[in-house]
Structure I
Amino acid sequence: MKTSPLNDKHIALNAKMADFGGWLMPIEYPGAGVLAEHVCVRERVGIFDVSHLGKVGVKGSGALQFLNSMFTNDLNRINDGSAQYTLMCTPEGGVIDDLIVYRNSTDDLFLIPNASNTSDVVATLQSHAPTGVEITNRHNDFAVLAVQGPLAPQVLHSLGINTDIDYMAFSQVIVGGAEVLLCRTGYTGELGYEFLPRVADASRVWDALNAAIDPLGGLVCGLGARDTLRTEMGYALHGHELSLEISPVQASASWAIGWDKEDFIGRDLLLAEKTNGPMRRSVAIKSLDRGIPRAHMQVKDAAGVVLGEVTSGTFSPSLKIGIGIALLTSSVKTGNQLIVDVRGRDCLVEVVKLPFMPSHVR
C-alpha cells in the first residue's frame, strides 16, 4: 500500500488510518474525531492531506484540443490560469473518472484524477494521444493539501498570500519557503484552497499551514470528515454516485458536459439519454426518523416496490439527522416520502433538494 509523503506526521498524531484507493490515509484524529473535525471546517478552518489524489501532466502541441475530445466539459470555457471539473467517459456513457483539469496553456495542462483511477486515466489518454502530446503520470511527484473553512482566507493572509483569487483559479505562491501551486478549490462546500507542493517540500508546507491554522482554532482533519462534508453538499464520489455503470446524466452531473462540443467520448449515448430522459437519477434523501441511510441500502415506496438504492449515506453532523444520495427510478419526485431498509428495519425518508447545507465556495 502506498503512503502519503506526510505519513510520519499522521502516525505521530496517532491518526486512525485506512485504505483509500491503495493509499494508507488518515480517517480521523484522536481528541477530535469526525464530528469535531466536520464542525471545525463548517465554522472555522481545517486542513486535510489528500495526497492520494492523482497528478497527471499533459503537454504538447494540440494538448487542449486532445483533452477536449476525451473529456465531457469544454476547456475553451476557461482561460489559462483556471481549473475545470470534468469527466472521462466510456463510449457507452459510463464514467471512468471525474477529475479537475488545470489549464496552464493550450499546450500545457495538469490533471487531478481520483487515486484509484489514475492508472486508468493515464492508460486511456496514452492510448488515444496523438503524436506530439505527452501524457506523464506524476502521482508521486506532488502532495495535495486542502485548507477549508470560512477562516481559510485568514490562513492565506497570515502567510502573506493574496486572497483575491477567483473560484477555480490557480497561481504559484510561496509557503514555508517552498514554491507551491495554489488553487481555490475544495470538496467541502466551504470557501477553501488546495495547495500542491512537490513531495520534497510537503513536510515544511504542512508545518507552515498547521502553524497558521492553530491561532484560528483550526484542526487537522481526516478523510472521514471530508466525506461527511461532501455528502452534505451532494458532491459525487466516484464508485458511489458515478461509475462505469452510472452516467453523468443519471448522476445529475449534466452541468459538467459541454453539450455544444462537436465530439467527445460518450457524447452520442449521453445526448440520447439527456433527450429521452434517464431511467434513473440521483436524488437527495433525509431521514424523518432515527434511521441513517448507508451505501447499498434498498429504497422502496410505501407498497414495498424497490426503487433503487442509496449510493452515499451518513449522519449529518450539521443537521443532526441521517442524509443520503440515492440512485432511484426517475418517477421519484422531490417531496416524496420513501422507505430505506436499514438493516431490516423500515426507516422513513423524504426526497429533498440539494445541497443539504448552503454552499460557500464562491
Structure II
Amino acid sequence: MQSKRISIIGTVGVPANYGGFETLAENLIRYNHTGSSLGAMTVYCSSKCYPEKKVSFLSARLKYISLNANGVQSIPYDIVSLFSSILHRSDVILVLGVSGAIVLPLIRLLSSARIITNIDGIEWRRKKWQGFAKLFLRFSEKLAVHFSHEVVADNSAIAEYVRQTYGIETHVIAYGGDHAVVVDAVLVKEYIFPERYAFTVCRIEPENNVQMVLEAFSKLKSHALVMVGNWKNSEYGRVLHSQYSSYGNLYLLDPIYDLGKLKTLRSHASLYVHGHSAGGTNPSLVEAMHFGKPVLAFDCDFNRSTTENKALFFSTGKELARLIEITHEPLLERVGRDMLEIANRRYTWHTVARQYFSVLNG
C-alpha cells in the first residue's frame, strides 16, 4: 500500500499539553509510529504555544501557524492550516472541529484530498456562545457535514443528531482514556485531603453544572469534594470560587496538567462526579472510568451513551446530594467495576486509533 500524506488540523499541537483533540492527535501519531499504518503524518501547531518549534514529534512533521488555536483566532488558524495542507499535497486531511469549515467548499474545488471531520460536541449549543457566534458555528457545522467526505462523531448521541438534522451517517469513534492510568503517579504535596473524597475535573463553565455540584456538596458536610478547574479564567469561575472556597469540605484547586498528579487524585477518590451536559464523549469522563471508580453523572444523552446507562445519574443538586447519601457501598463497587469494563472495551487509544486509521486509509 502506498504511503498516504495525512495532515491533522484543528489542535493546539503536539506533544499534547491540554485538551481532548491534542491528546487524540498525539495518540494517532504514536499508533502510526509503531508501524501499524502507512501514513506520513503532519500536524499543524500554534506557534503561540510552542516557542521551541520542534520540527517533528516521533515520526510526524510539525508545521506552525502564528495564531492562537482557540477562541476567535481558531477560525483563521484552521483556514490557514487547511490551505497549507492542500499546498503541501496532503492526500487526507483530518479536521478536528468546525471552526474553519467555511472554506471547505473551496478546498474541495482546489484539492482532491479526502476531508474527514470530527465535528466535536455540537459546539453552537454551548451556553457561552450567543448571537452571531452561535449562528456562525451552526453554519460551520452544516458546511462541515456536507463538504467533508467522512464525518466522525465521538458519541452515538451526536451521530443521531447528525442523522436527524442532516440525513448523513457518521463514524462513531470516541476518545481513549488509558493514558491517564499508565503514567507514574506523582505525590500531590501541596494539599492535604480527607481519606474519602469525591473528585471532579472540568472547565469552570455553566454547561458543566459546576454550581449545581458545589451547592450539593456544600450541604453534605460529611462528604468532601475535590474539584480541579480554571477558576480564574471567567467571572463565573471567580464568583463561584469566592462563594464556595470557605466551605471546609470543598477543595477548589487550580488547573493541574500533570497527569501524574491527576492520577494520584483520581486513584484515591472514592467516586467521580461528572457534571458535563454538552460536548459528546467528554475526555475527562473516559479517563475517570479507567480508574474503576463509581461515576455520578449529569443525566443527558451524551453521558448515558458514554457509560452505557450504567453510571448513577442526577439532574439537580438535590438528586446528587440524595444519591451520595443513600447509595450503598455494594452498588458503588458494582458501578465502578462496570465503568472499568466499559473503558477497557471501548476507550483505549489502541482501539480508537485503529478505528481512525480505518477511516483515514479507507
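Quick note: the coordinates plus some simple rules give every number you see, no bench work behind them. All values reported here derive from a predicted model rather than from experimental measurement. Cβ atoms are built from the backbone, for glycine too; each structure is taken alone.
Quick one: helix-only ellipticity at 222 nm (-39500 (n - 2.57) for each DSSP H run of 4 or more, over all residues; to 500) came out at -12500 when computed from one of I, II, so which one is it? Checking each candidate, the match is II. Can you tell which of I, II yields 2, 8, 13, 16, 15, 13, 11, 10, 7, 4, 1 when P(r) over Cα pairs in 5 Å bins from 0, in percent, for residues 182-293 alone is derived from it? Working through the options, I get structure I. For which of the structures I, II does the calculation of percent of Cα pairs over 29 Å apart, for residues 62-269 alone return 26? Value 26 for percent of Cα pairs over 29 Å apart, for residues 62-269 alone corresponds to I out of I, II.
Once relative contact order in percent (Cα under 8 Å, 6 or more apart) is computed for every structure in I, II, the highest value turns out to be that of I. Assuming 2.7 is distance in nm of label points 7 Å out along Cα→Cβ at positions 78 and 94 as calculated from a single structure, say which of I, II it is. So the calculation was done on I.
Here FRET efficiency 1/(1 + (r/R0)^6) of positions 110 and 206 (r between Cβ atoms, R0 = 41 Å, to 0.05) has been calculated and equals 1.00, so which of I, II was it run on? Checking each candidate, the match is I.
Have a look at I, II and say which one yields 13.9 for Kirkwood radius over Cα pairs in Å, for residues 46-149 alone, as calculated. Only one of I, II returns 13.9 for Kirkwood radius over Cα pairs in Å, for residues 46-149 alone, namely I.
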